[in-house]
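Next up: the structures, one after another.
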Structure 1
Amino acid sequence: MMMTMMTTFNKNCLLVKAKFDDCATKELVYKKMMELGSALDPIDPKFKTHEHLVSGCQSALYIRSYFENGKVYFQADADALISKGISYLLTSTYNGLSPEEILTNPPNYLNEMGIYSSLSLNRSNGLSSLLLRMKQEAMKYL
């Protein structure tokens, strides 16, 4: 069973990485992140509350999770396109995984892609804060 779960995680990582195949520079990575972020469905305004706000982000970033059929799903929204792009990276990676998978599979592919080095220190910290919050949300469903 764990092999199937790992495959889903790895597949999600590969799908996200593939979207950046044509990004040869940090500027193109940044532009692609904003493009992907702009395509995210907006979160319902009733979830844009302090309870759903991710602390440690440079801009207002909101995330909600829900649990369905043993899997965790995330919806995120932000007031800055780059923050929405960061949200895209992580929600696309972890949506539809079990809480255990979310907690045990770090997004190492982000380092391989140079995402952290493409972001300012504040944005990089925001990405780490969002990942931590997603793990906290996953723990609620254990």
Structure 2
Amino acid sequence: MFKIYNRMKMGVMTRSRLISVAKVLLLVSVGFIMYEAVVSHPINPHVEGGDKILHFLAFYVLAMLADFSFPDSRFGITKMAMLMGFGMLIEYEQSFIPWRRSDLMDLVADAAGMFAYLLTIPILLHIPLLKLRWNR
């Protein structure tokens, strides 16, 4: 009987598992974004402003993953400052790469993505799997 209960429990997402998954995804995402920032042929959505859309989406996801990875502190100035520092690092490194260029508007799109995450937190609180982040 005990073995059956343990097997059933393995499939259940707990808060600690959610945090662990978020940390792994945050690390993978940061690595992928760093890679995309330096390659000569990055992902290109082929639409006007596509680069800014990608920055917005990337930093929305990074904001969510950073918030879920470290849930004991709310999503505020500290997490946003760390993510903006990452965005500035990307722009700084791109200023040295001949086939890339640094653009202040990329940082604006990064900040907008983080702000959008902040605005959607009240909605995310109602999604069963995601609300584990705020449960203690």
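Nothing in this text is a laboratory measurement; each read-out follows from the coordinates by a stated rule. Everything quoted here is computed from the prediction, not taken from an experiment. Cβ atoms are built from the backbone, for glycine too; each structure is taken alone.
For distance in nm of label points 7 Å out along Cα→Cβ at positions 64 and 96, which of 1, 2 scores largest? Display every interim value, and only then the final one.
On the way: 1: 2.1; 2: 3.3.
Comparing 1, 2 by distance in nm of label points 7 Å out along Cα→Cβ at positions 64 and 96, the maximum is at 2.
Thinking only about Cα Rg over 2.2 N^0.38 Å, which of 1, 2 has the largest value? Could you put the intermediate results ahead of the total?
Values: 1: 0.99; 2: 1.24.
For this comparison of Cα Rg over 2.2 N^0.38 Å, the top structure is 2.
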Ranked by distance in nm of label points 7 Å out along Cα→Cβ at positions 16 and 88, the structure on top of 1, 2 with the greatest value is 2
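For which of the structures 1, 2 does the calculation of helix-only ellipticity at 222 nm (-39500 (n - 2.57) for each DSSP H run of 4 or more, over all residues; to 500) return -23000?
Details: 1: -16500; 2: -23000.
Among 1, 2, the structure yielding -23000 for helix-only ellipticity at 222 nm (-39500 (n - 2.57) for each DSSP H run of 4 or more, over all residues; to 500) is 2.
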If you rank structures 1, 2 by distance in nm of label points 7 Å out along Cα→Cβ at positions 72 and 104, the highest one is 2
Comparing relative contact order in percent (Cα under 8 Å, 6 or more apart) across structures 1, 2, the largest value goes to 2
